[in-house]
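Listed below are the structures to be examined.
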Structure P
Amino acid sequence: MFEMQDKHQLFHTIHQLSRKLTKHLNEALEPFGLYSAQWSVLYVLKEKGTLTQKELCDYLAVEAPPMTRTIQRLSKLGYIQLQTGEDKRKKFIGLSEKALEDFPKWEETVLRLNQKLVENLPESAQKDLRQLISSWIKHI
């Protein structure tokens, strides 16, 4: 049976992995003046299209204050556009033309990093890990 200490170690290990992945991603994005939190927002907007701040927060599991700061930084960099909806309190966030132009460079860098980070994991283990994490996320 999985003991309490083992569960503690499991979560500690996952946290360590998350921190290391974020560190590597930040280093890879540094030449573009981007950080992992910004990349996450840019990637989601590219994949899902225009979203509200609440939708971004919910999808990325980020609290509103840090998301506000990330959106402000991306807006200052010219990578996102803010549009007001019919309800003036609701703002929609989408990628700017500048972001759409630069996105392929960022994505290529991230894809190369991802490939490097999993190069020692067999394909079957990568697939199993992806399925396990996806399933766990759905149940949390």
Structure Q
Amino acid sequence: MERNIGFKERRYIEELRILTKATALDCIIDERFERIIYIIKRGDMGLAIGKKGENIRRMQSVLGKRIEMVEQAESPDELITNIFRPVPVARIGKDPSSGDLVVCIQKKSDLGSAIGKKGINIEKARLLMRKYWGLEVGELRAAEDTP
């Protein structure tokens, strides 16, 4: 999948590298939720987050936007798992009628956390899956509810 990184995105990626010494492969500026979503190189997530989230807080104060980070993945399933972390994903399937992905979360009690306030987390999943794999994320369900 082709990835275009504009000037603004490059500036944000460089800012992350300077402040945290971690490598971001890409970033998405989400104007709707006023946030920047970084795709972090495998193994650099701890460095990017910092001790007790210190680096994220510092980045948020410097850039004036909410910062979210997702670790790079080699497959769509792995990316979905990384997006919803720490909420455990039970399985990922396709809706036979629409072809959209259906993500099943292990516990019904984690469904709210997976969706996020005003749908912020599910929207992040939709943005990233569309950009990197050309897939649409449809429904989010609790694995307990599906046969």
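Laboratory data are not the source of any read-out in this text; all were calculated from the coordinates shown. Computed from a predicted structure; not experimentally measured. Cβ atoms are built from the backbone, for glycine too; each structure is taken alone.
A value of -11000 for helix-only ellipticity at 222 nm (-39500 (n - 2.57) for each DSSP H run of 4 or more, over all residues; to 500), calculated from one of P, Q, originates in structure Q.
Here FRET efficiency 1/(1 + (r/R0)^6) of positions 70 and 118 (r between Cβ atoms, R0 = 25 Å, to 0.05) has been calculated and equals 0.45, so which of P, Q was it run on? The read-out was computed on structure P.
Name the one structure among P, Q that percent of Cα pairs over 21 Å apart, for residues 22-93 alone of 22 was derived from. This value belongs to structure P.
Out of P, Q, which one gives 2.4 for distance in nm of label points 7 Å out along Cα→Cβ at positions 30 and 102 as computed from the coordinates? For distance in nm of label points 7 Å out along Cα→Cβ at positions 30 and 102, the value 2.4 is produced by structure Q.
For which of the structures P, Q does the calculation of mean count of other Cβ atoms within 10 Å over residues 6-13 return 13.8? The partial results should precede the final answer.
Details: P: 10.0; Q: 13.8.
Corresponding structure: Q.
Taking distance in nm of label points 7 Å out along Cα→Cβ at positions 110 and 126 as the criterion, which structure among P, Q has the greatest value? Between P, Q, the highest calculated value is found for Q.
Suppose log10 I(q)/I(0) by the Debye sum over Cα atoms at q = 0.29 Å⁻¹, for residues 14-53 alone works out to -0.91; of P, Q, which structure was it derived from? It was calculated from structure P. When Cα extents along the principal axes in Å is computed for each of P, Q, the one that comes out at 54, 32, 22 is P.
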